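So, here come the structures, one by one.
FYI, it's all coordinate maths here, none of it is from the lab. As the structure is a prediction and not an experimental result, all values here were calculated from the model. Cβ atoms are built from the backbone, for glycine too; each structure is taken alone.
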Structure 1
Amino acid sequence: MEHDVYQNPLTGRYASKEMSYNWSEQKKHSTWRKLWIALAESEKELGLPITSEQVALMKEHIEDIDFEAAAAKEKELRHDVMSHIHIYGELCPSAKPIIHLGATSCYVTDNTELIQMRDGMKILKRKLANVIKLFADAALKYKSIPTLGFTHYQPAQLTTVGKRFSLYLQDFVFDLERLESEMERLPFRGVKGTTGTQASFLSLFDNDHEKVRALEKTVSAKMGFSNVVKVSGQTYTRKVDFYVVSVLSGIAQSAYKFAGDVRLLANLKEIEEPFESKQVGSSAMAYKRNPMRSERVCSLARYLMSLPANPANTHANQWFERTLDDSANRRIVLPEAFLAADIILSLLSNIINGIQLWPKVIEKHVNAELPFMATENIMMAAVQSGGDRQEIHEAIRKHSMDAGRRVKESGLENDLLDRLKADPAFASVKDKIDEIVNPEAFIGRAPEQVDDFIASTVGTLIARLEKEFGSFSAEEIKV
């Protein structure tokens, strides 16, 4: 690594080698060469005077790219595609006359970016599958542990830890559905020519429209695409970029929601992310266990969520058949969106796989608030035992205010239940109060909702994903 120039932290510090390679110069330019081979091979198959020897020679030099020579040539030509055509041609002298035959620069640049997005989404799908599996496991594991629900970040009716995890899980399931939809619909630019009219190819094939149609279909199939944009200008519509980056933004939104909640729960000491034996939380405060992984998720997610505005504006500003003001922007936005999503998903797997619950703290917080939540049930029981509803209500109101003041002013424990047990108005239900205030009586159908959700939706999904990707990979949780 060079230390006297700026290094992008997404590749230098965070993202996986797999995703970094997907957006590397090596992957990009070797894919250009594969596209030139697919074009030449298809043109040969359709009758153009291209030899098997020329194609074979091109295939011998897919990966051996002289980047320094290409950079020097680009300084001379001020054109990146032409510089690589020249460098490739020097390696394949007999094929030099037919490299890029009939094509425009966007044949290699646009189609390569679509291939990188396709391959990048495959990487993200596998990682998202792991996240879904881990969240499903956590939801089932903790489905019956009562915990305070929060609305407006104020204590509310009880839920369960697992039910809360099922909410995060549902978001990621939605994200997977959107991701798969975009993967299925992602089109290839195909073989369209300079302004999308295929005029150059029509000329090559002596105005044989069927051969031009066959050329595009054949090249696209060789590169793994059955879906091709029906029409284009010089570029494929940049709306495709917006749709794809928006899906990645959705993953970031879901990740932020979970990681943000972990940060809040860490403050309450109810739930914490993994913390390694020699990990340092603070250079000054040695006792600290900062939720740094969750904070990193939120940091990267905030960046990723901001990115869809770029492809939206790029598409809106593409004049007529194309302008070049999309190029520099897309060189940054597309790779960084995928790199950010990649590390976010790896971090999520790491966090949820090593999540630490502190049940006694959770129980303590439940017990501190539950007496207030249980007062209506206590009132109903007292009335059923012969009490006057209005008198019981007033007694509960007074005792609740006094208990709340004791907690807030003196920092003491909530003693509402003791106050009610000592009040003669509640003598008939005194021995039932503890049973009435059992937390499990206040979680509704939370455990059953988790079971139903897993059984009806997630279980089948996970089975399909495991069939596609195999069992869970431990590599996905190393960060």
Structure 2
Amino acid sequence: MSGYSLTTLTAGKTTIASSVVEALASQLSGSILAAGDAGYDDARAIWNGMVDRRPGLIIRCRTTMDVVSAVRFAADNGLLVSVRGGGHGIAGNAVCDGGLMIDLSAMKSVRVDASNQRAWVEPGATLADLDKETQAAGLIVPTGVNSTTGIAGLTLGGGFGWITRKFGLTLDNLVSVEVVTADGEVRRASATQEPDLFWGLRGGGGNFGVVTAFEFRLHKLGPQVLSGLVVHPLADAETVLKEYRQALELAPDELTCWAVMRQAPPLPFLPEEWHGKEVLILAMCYCGDMAEGEKATARLRSIGTPIADVVGPAPFTAWQQAFDPLLAPGARNYWKSHDFASLGDKTISLLVGAARSLPGPECEIFIAHVGGEAGRVAADATAFPQRSSHFVMNIHARWREREMDQACIGWARALFDAARPFSVGTAYINFMPADEVDRVQEAYGGSYQRLAMLKQRYDPANLFRMNQNVMPARSTKAA
């Protein structure tokens, strides 16, 4: 082959000579893949099975200097760029069509300093990789709820899960980062070094560069927590959710309880006659003393007449992986979400009604209970603005057959539109699908203008645009 045809930032095409690509490859610790190479299809496959894009080239990085070479190569040639960490993002921005994909998935090192309660994590690590190393020392970083999620995208967009109410968002526990910006320079950002950049990276997604190392503050936890599920018939959901809402008003920060409405999977503790029937699941975790946890969860567990109650002591790592089988890669996924300050009666009625018309057996509506420590951070302290929201709703449409696309996506959009009047207007960027580009400014609220100014400073050409994109402040239209 005399050269490689790649998509440019202006949606055109440019040809890169084979000799140039070969010279680049000789500088890397990693490797370069093109269509037809062994491993190319595996490298471009990501969690959301709806995304089937073919990059012109994939640079599989192993070191920070590999990332520097990849970014400089992209900038010098004006190439469309995507950056893959864990490849779990719903929008599929990890993969571009025709451009250059910078693949960080081999950079998975996790190093823990137990005495100083710090962890240094590379961007290809998953939550399971991180939990394995930190829990070995009885420590933890608060992260998400699916262990195959990548730490990079989760952190840069926010990061909330079972212990957020006690320890804050993932990004609230970020101490520093090493990042390669659009000019190909390696920078360190923290509260004292390039603090404006550090502000933007905590919530601004991948807009400002490629993070090659995260330094996190660790907390003591585990190895066991009190966790598990209480399952109710969907017929009781409105009554249960109203009592759930009341119980959470007095919940300590150590307690988190999420509500999920879906068809019951064939879980071994559920009577067989309930498999495939609509249920409401209260999923709870108490990250403190077990005896205190029994007291704190008692009211939630006393609501109604559940089908099953399987709350008990469990290793935190096991609880972090409990939902992995329901979120395995390869299925088609489409999400819509809203932030709520409270769960009003009309909101509850709307959500329960939508759960009675699920378009497929893997579709679900979940309500995440947040607040606590995450809600005590000032809205302008980081780029993540939605500190006053106590509930995050995610409409998770998930299915297998392409023929179900219209029904599943339509169901999610209809519920999203109906729930909008009850929302606070912000949005969690990690839950935003690819078709919500017009919602980015709304999602960031009061943080957006400052983000746009930072974008102009660190990435004026908008090299990093495969994300929930913030346009550089001086731009008047999309590049």
*Consider the structures 1, 2: one of them gives 0.10 for FRET efficiency 1/(1 + (r/R0)^6) of positions 254 and 382 (r between Cβ atoms, R0 = 30 Å, to 0.05) as calculated from the coordinates. Say which.*
1
_Parent structure of the calculated result -20500, given that helix-only ellipticity at 222 nm (-39500 (n - 2.57) for each DSSP H run of 4 or more, over all residues; to 500) is the read-out and 1, 2 the choices_ = 1
_For distance in nm of label points 7 Å out along Cα→Cβ at positions 342 and 358 computed as 2.9, the structure of 1, 2 it came from_ = 2
*Once FRET efficiency 1/(1 + (r/R0)^6) of positions 62 and 102 (r between Cβ atoms, R0 = 25 Å, to 0.05) is calculated for every structure in 1, 2, which label goes with the largest value?*
2
*asked:* Given 1.33 as the derived value for Rg/Rh (Cα atoms, Kirkwood Rh), for residues 206-309 alone, which of the supplied structures 1, 2 does it correspond to?
replied: 1
_Label whose coordinates, when distance in nm of label points 7 Å out along Cα→Cβ at positions 46 and 470 is calculated, return 2.0 (choices 1, 2)_ = 2
*Taking 0.45 as the value of FRET efficiency 1/(1 + (r/R0)^6) of positions 14 and 174 (r between Cβ atoms, R0 = 35 Å, to 0.05) derived from one of the structures shown (1, 2), identify that structure.*
2
*asked:* When distance in nm of label points 7 Å out along Cα→Cβ at positions 22 and 334 is compared over structures 1, 2, which one is greatest?
replied: 2
*When Cα Rg over 2.2 N^0.38 Å is calculated for each of the structures 1, 2, which structure yields the highest value?*
1
*asked:* If Kirkwood radius over Cα pairs in Å, for residues 326-373 alone computes to 13.0, which of 1, 2 did it come from?
replied: 2
